[in-house]
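Chemist: Input: structures, listed below.
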Structure 1
Amino acid sequence: MHGTLIGMNQRNMNDKNKGVLLKSIVTQGPMSRVKLSKLLGLSKMTITGIVNEYLAKGILQECGSASSTGGRKPMFLDVVPNSLLSLGVSIGRDVIQVGIINLKGEVIQSENLPFAPIVDGDAFLGSIFYLCDELLKHKLRSNIWGIGVSCAGPLSIQNGIILNPPDFNDIRDIHITKELHERYSLPTYLHNDMCTAALAEMYFGNTENYNSFAYIGISAGIGAGIIIDKKIYSGTMGLAGAIGHSTVERNGYPCECGQRGCLEKYSSTKAVLEWAKNNGAEDDITWFELVRRANKGDSICQKAIERMIDYLGVAINNMQMALDIECIFIGGDLYFFRDTVVNHIKDKLQSQSLAWSQRRRVKVEASSFMGNASFIGIAAMVMENNLTV
């Protein structure tokens, strides 16, 4: 019995080392065995054993040599992008998207269906099954090592249940991971869409390799995904990052969540459009058109955006003071106005820096992804949960 436990512990440690090594190469790019040994604190023999196993399985490849101070030049190692694929299911309030995503965060193929005609849970699952069935006809189907589902909350992440997201055609209590696992016999995981967006930044977009940051997505709703020490932070109930329901006006507009003055009622694309229409813009103006006009100098549209940024600044400043993270990424449906929003928020936060914090410059950056971070991040979610092969 004692020997069995030792063997199990050794296997678990080896599996953990394999996962950490693969994640390091995916997130930080090609590197040599020597660098991996130093970075992970593992012996050269351990690194060699893991690398040889991945090379034999076609998951890693040698891709050129590094400079050498003498002797044989060390070879760089990189992932074979399509060796491990994720089947991603992104569930939004307007559309359901299913796709195959590789280890570089590249979408190989995707299909989608509009959400609007879906009226009940059976039709909802049927639509997802239809899209998955179509994608699984792909020639690389055997390389798919897991399914990830990204969805607006509230969710029961541990139990894999979509609970009761607002504006969701009254579809609720869907045991999505159980249904997909039983149908396709693949490991299946569920997470909040803002958390998968944050994972996309960590794996595929975070060029500065920040250890702790937040991704804030602005669309018809507002949410955040939080990374602490390179791990997603969901909180005790999976509700961490619900910045859209932080209070920015004490006696403000009532919100569907039961509170008043929530950020979503002031800075979501839906709220900004409503304010603009109530203050002189046409009743049929779209978000894209509002942003375009603001960019061209339209005074009403500019005021709508400025108001949005003011309230965002309040909520983001509160989040930053509570978490003291390295960077905040701004993403979502901002289109070509994204950099302007980012710069205005950056200026607002830096002007509010406290004297006792040495006026630390708050880093605010535009997301690396234009509206699809939560979809691309599904590949990272699958890898986070399924690090051994």
Structure 2
Amino acid sequence: MAFFSFKNLVKAFSFCFVLGAFVYWGLDVLQKKRNIMSFEDYNPPSTLVVPETLLTKAKFPFVDIHNHQWNMPIADLNVLVEEMDSLNMAFMVNLSGFRGVYLQECLDNVKATAPRRFGLFVNIDWETIDDPDFAKNNIALLQQAKADGAMGLKVYKGLGLTDKDAQGQRIAIDDPRLSPIWETCGALGFPVLIHSAEPAAFWMPKDTNNERWLELKQKPSRYRDPAKYPSFASILAEQHRVFAQHPSTTFINAHLGWMGNDLDALGKHLDTYPNVVTEMGAVLAELGRQPRRARQFLIDYQDRVLFGKDAYNMSEYYTYFRVLETEDEYFDYYRKRHAYWKMYGLALPDSVLRKVYYKNALRILPQIDNTLFPEE
């Protein structure tokens, strides 16, 4: 019994700790000796000498159609407006308007502080779909939201991916019980900004052939095990059926519809669904790595693409301006797990820039005060 004494337990623990520390130290020495480092650590500054155009302000005032301000009911919006002014952001759409009291408090703060500078999109709780009055209640919600000053409906990626009904079954995006929602948005002139699925690589094996390996390593919850989740293709198919079934409703397909890596497919998508536009929130890196193709795409579809950023961070807008406006070559994206590759400027013509920055948004959201934008 003495062998299991507390003293012996402490000795054993101490031995394991010292051994572990020695092994860890030895591996560190070995790695340095053999010049071994992780892909995350390897991020050398480029020795390429090329012109740099470091922009901190957009050439034209712009509308950010895809933003999230989670604290809008209580935020000091004057501070945010000052930052927007420094970026030349004339108008921000906060997609996280939620509903009920939260939405009303957001709207009250906007009206009291900067009514010309912000718009709110309302959000629906899809998991109440089994409620007998689901359609009736949410139609009333949308109608009231518009009367109160909201501008549209935002659909999060949970619909079609993780949202479930009362029986624990996944709610499909094209579930017939949702049709009254899409039709009501069309009747109200409420655009629907819809995020469906995620990058296709999130469904692929987490190995050396996965372009999103680093993101899946750093954010393991983003992996979509095909045994547990519907496929990438099936989710997009559901979304596209909704677009086809509701041609009188304007849909803003978020994140380039996850087709930024295949602009031919995105072009065909926009050709097929004239009621659909798209935006570039969080997927600028797809455009910045294919400058010739992306430039031509944005020229060809200049009426169908809006400016969006997604997560708010002032300095990250600078990369958007640089990609869209300059001819710069081989510069960094702001987040390695999204793009370990380099960016190239598209040098878009002013006429196209104006459409992407604000004209397309003004067409889709006519409530925005157009005096915020200078005449050509």
Structure 3
Amino acid sequence: MTDIDLDLGYALFEQATDFTVGLEEEFAILDPIHLDLAQRFEELRDAAGSDPILAESIAGELISSEIEIRSGRGRNHADALRLQREARRRLFALAASQNVLLGATGTHPWADYRDQRIIDTEHYHRVEEGLKYVAWRNNTFSTHVHVGIRGADRAVRVCDRLRPVLPLLLAISANSPFLEGRDAGLHSMRSQIFTKSFPRCGVPDAFGGWDEFARYIDFLVRTRSIVEYTQVWWSVRPHLSFGTVEVRICDTQQTAAESAALSALIVACVAQAARDLDERRPCRDLPPRLIEENMWRAIRHGLDGELLDLERGEPFPARAAIDRLLEWTGPIRAELGLRPEFPAANGAQRQRALLAQGMTLPEVYAATLDATRATYAESAQRTVEVN
């Protein structure tokens, strides 16, 4: 049996509203003394039951030491951010009342994956049974952004146009340089563990439209490769349940301001891709092997290295990815009122800088937790506006 209904998914896209927004952020649940991962999701979930807003907003994500907060559907980015800020405020207050901390880096710096427990849901038991070590090893934390796109064929073609954008977004968001008690030498260790290990993950093929996309999903179902659509873990995908294009490439962000800026930029990229498509601006479907070159550069060096201009075959400083995306999305950002502002260094760069200054790994992680608590836990009124 499968819960995949392509006809219903098609109908949802045909009725969808352009540029609605939903935000999803994953946090590590931590012991406040030793800063180790703490398997207490079920306790937090149960404790949230008396708060109807929070109970509706939180979800489990594979392991019991992880919790996700969701905004629900916002009319636009500003509305989704308002909803997410309030949900975050409640989540951090709940965590404090339950004597746990919440971390916001793409990986935990030293936790042993063998000590983590898969949460008790049918979906995640199916994931564990299907993937075994690949699922056990995936102790990672990310940010997802949903953007409403009207029209099923249009949504698939927007995903096609976003394929070469994904490595740029990953480099900007890189926030997981440490794993297993050491500097891993990568800027997004989360991507290496998750994106490079899970099946049907990473940058998808260009499908050209709904019919080819639907044929592939039907193939996966007929061959019993998947029984639910969430087993398609692409870094950008049309979401059949919401009528959205979902961008899933980014590490979770250390601070609320960075998360808001990143989500605003992602919304702008999705919306600009849709506008370019509507205006019939040319777009070449680049071969996966070229996009993968930039994916590796983003994983390995983040904003410290170089990315490739794939149309010209020329390298450029990775930090310029921000300006390139801002320039491309300028028209739609002006229309939607999106003004993302990024710090001088991203999360991975800041963590490495602290380590280079002589801090120990636990001290570096503690500093990230201070930044996370001081920003995500703020009330909706006090959080810095970026949109």
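Please treat every number below as a calculation from the coordinates, not as lab data. Every value quoted in this text rests on a predicted model; they were computed, and no experiment measured them. Cβ atoms are built from the backbone, for glycine too; each structure is taken alone.
Chemist: State the single structure among 1, 2, 3 that was used to calculate distance in nm of label points 7 Å out along Cα→Cβ at positions 272 and 312, giving 0.6.
Modeler: Among 1, 2, 3, the structure yielding 0.6 for distance in nm of label points 7 Å out along Cα→Cβ at positions 272 and 312 is 1.
Chemist: Assign the value 5, 20, 28, 23, 11, 7, 4, 1, 0, 0, calculated as P(r) over Cα pairs in 10 Å bins from 0, in percent, to the correct structure from 1, 2, 3.
Modeler: Comparing all candidates, it corresponds to 2.
Chemist: Right, next: As an exercise: distance in nm of label points 7 Å out along Cα→Cβ at positions 56 and 256, calculated from one structure in 1, 2, 3, equals 2.8. Which structure is it?
Modeler: Attributed to the structure labelled 2.
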